[in-house]
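J.: Below you'll find the structures, each written out as structure tokens.
Values quoted throughout were computed directly from the atomic coordinates according to the rules given, and no laboratory measurement underlies them. From a predicted model like this one, the values you see are computed outputs, not experimental measurements. Cβ atoms are built from the backbone, for glycine too; each structure is taken alone.
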Structure 1
Amino acid sequence: MYYVAFNLANQYEKNNVPEEALDYYTTLVKNKNLQNSGRFRVNMGNIYYSQKKYSMAIKMYRMALDKLPKECQSMRNKILKNIGHAFVKIGKF
């Protein structure tokens, strides 16, 4: 089930159907047994960013940071960079 939903979300995202991708990512995030919910939130943040919904993108990126272990410093830095870009877009820098 996990792989099917993840693949569908990825395909919808790549084929420019963001609402469907967000639906599948939301389904995955709601599953508390999955360890990759931080990565799904990053993908959701990227979709919101591309839709120019910067405040939602920031929210998803911050939620992803909360789920990432401290050891993943390079991923944390990339997410912080994305948050910074979103803040610049909305004029809060």
Structure 2
Amino acid sequence: MILTLRLRPGLPSLRGEDAHASIRRALAESSKGHAFRVAERAIEPDHLHLLARANSARALARGMIGVSVRLARRLNRLWNRSGAVFADRYSARELG
């Protein structure tokens, strides 16, 4: 499954060294279970692409909630701000 998370407009770039490290740590924490795992990532300035595996639709939804919350908390702390980080829900596309 390919997942995309887009930042809200006006936020700093995800390509900064500190943001990149925060993203790596959050994704590692989110992938410790067996039901949901992020296998690969591509970090763009204003969005993330994640290649993930999930045992079920429920595991995917719960895993993405966990990823989104961890990322938002880490990035808000890094950028010294509060509030929403992602523009909308994630978008998902099956690999064919």
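J.: Kindly point out which one of 1, 2 the value 35, 24, 22 was derived from, the read-out being Cα extents along the principal axes in Å. Kindly include the intermediate steps, with their values, before the conclusion.
T.: Values: 1: 40, 31, 18; 2: 35, 24, 22.
Answer by label: 2.
J.: Assign the value 20, calculated as relative contact order in percent (Cα under 8 Å, 6 or more apart), to the correct structure from 1, 2.
T.: Details: 1: 20; 2: 43.
It must be structure 1, since only it matches.
J.: For distance in nm of label points 7 Å out along Cα→Cβ at positions 51 and 83, find whichever of 1, 2 sits highest and give me its label. Numbers along the way, then the final one.
T.: On the way: 1: 2.2; 2: 3.6.
Comparing 1, 2, the top value of distance in nm of label points 7 Å out along Cα→Cβ at positions 51 and 83 belongs to 2.
J.: If helix-only ellipticity at 222 nm (-39500 (n - 2.57) for each DSSP H run of 4 or more, over all residues; to 500) is calculated from each of 1, 2, which structure is the one that comes out at -24500? Walk me through the numbers before you get to the answer.
T.: Numbers: 1: -24500; 2: -13000.
Clearly, the read-out refers to 1.
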